[in-house]
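Down below are the structures I want you to see.
Each value in this text was obtained by applying a stated rule to the coordinates, not by laboratory testing. These numbers come from a predicted model, not from an experiment. Cβ atoms are built from the backbone, for glycine too; each structure is taken alone.
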Structure 1
Amino acid sequence: MQQQRQKKIPVRRCVGCNAQKEKRALVRIVRSPEGEISVDLTGKKSGRGAYLCASAACLAKARKAKRLERALETPIPPEVYARLEEEIARAEAQAKEAVNDAQ
């Protein structure tokens, strides 16, 4: 009998809390080749990416220590952080909703 191979699940590190988690459990922040910074919920946008837990606390830690700026290799203006906070809050709400639906 032949054993089925288990598919390898990609693991990424959160730049905020430094925890290693499955790629799908994290939110990808991407800097496009044009220099625009956005949240990539699909994980497929082209550009330099960094991963964050879907929590405002991790974004705050990353912002305070400038870890996101280091990971994306570009300065990030305050208005971009405000937009990221909104999108992270939305992703956080979706994650909670998914957990409630599963129960």
Structure 2
Amino acid sequence: MASSLNLPEPTELAGFWQVADKHQVCSIELTDVRLPEGSIWELKSDDCLTELMGNPVAGWRAAPDGITLTDATGYGLAFFSQESEQWVAYLVDGRDLVMTFKGKSK
């Protein structure tokens, strides 16, 4: 019997997170506010995440097996797969980014 992964609701993943590489740690907030693009949710951050990613990050979307951070048009910039208590993205430039949940938004 085949099993399938469930697509998490935005409210399940919304909250405060940290995204880090070996040199930098950025605080972000995944929200459950839908962006005008239609299929992505608003991500709040400061310039730290843009510096870390090399592109402005405006949104995110859930997948059954992870979380994708996107630009404002929905273009995927990094895919984080869940590995135990953290989520990891392996970038083409050889860096690993780790995303860790820090708590729910109030």
Structure 3
Amino acid sequence: MRLIKLSNVVKDAEKYPEEIQREIRAWIKTVKEAKWRHLQDIINTYNRSVDKVGNRLIFNIKSYRLIVGFNFKTKTGIIYYKHLLTHKEYELNKWKNDFDFKE
């Protein structure tokens, strides 16, 4: 998979504890190596730790929420980084105000 805005993921993770940064680095490695072609492929990889909300995927990483957009129509597949939020920030639903979010 191709990961768009990789530097933003890393930068945003720096605000959080080292444990979360390690988990984010592991997530990045998994995404880069993945050959996902369908949503079910991601669910198979992450089991109960990923949900689809509108046109976003929400990864539950140690009580933090990693929010991404996705496109499986390209040859390599694309994951677009959007937000890394605490559970409290996530529940405010401000991320749903993104101009390209669709329920």
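Out of 1, 2, 3, choose the structure whose coordinates give helix-only ellipticity at 222 nm (-39500 (n - 2.57) for each DSSP H run of 4 or more, over all residues; to 500) equal to -2000 when calculated. Working through the options, I get structure 2.
Given a computed value of 3.4 for distance in nm of label points 7 Å out along Cα→Cβ at positions 11 and 43, which structure among 1, 2, 3 does it belong to?
On the way: 1: 1.5; 2: 2.3; 3: 3.4.
Only structure 3 yields this read-out.
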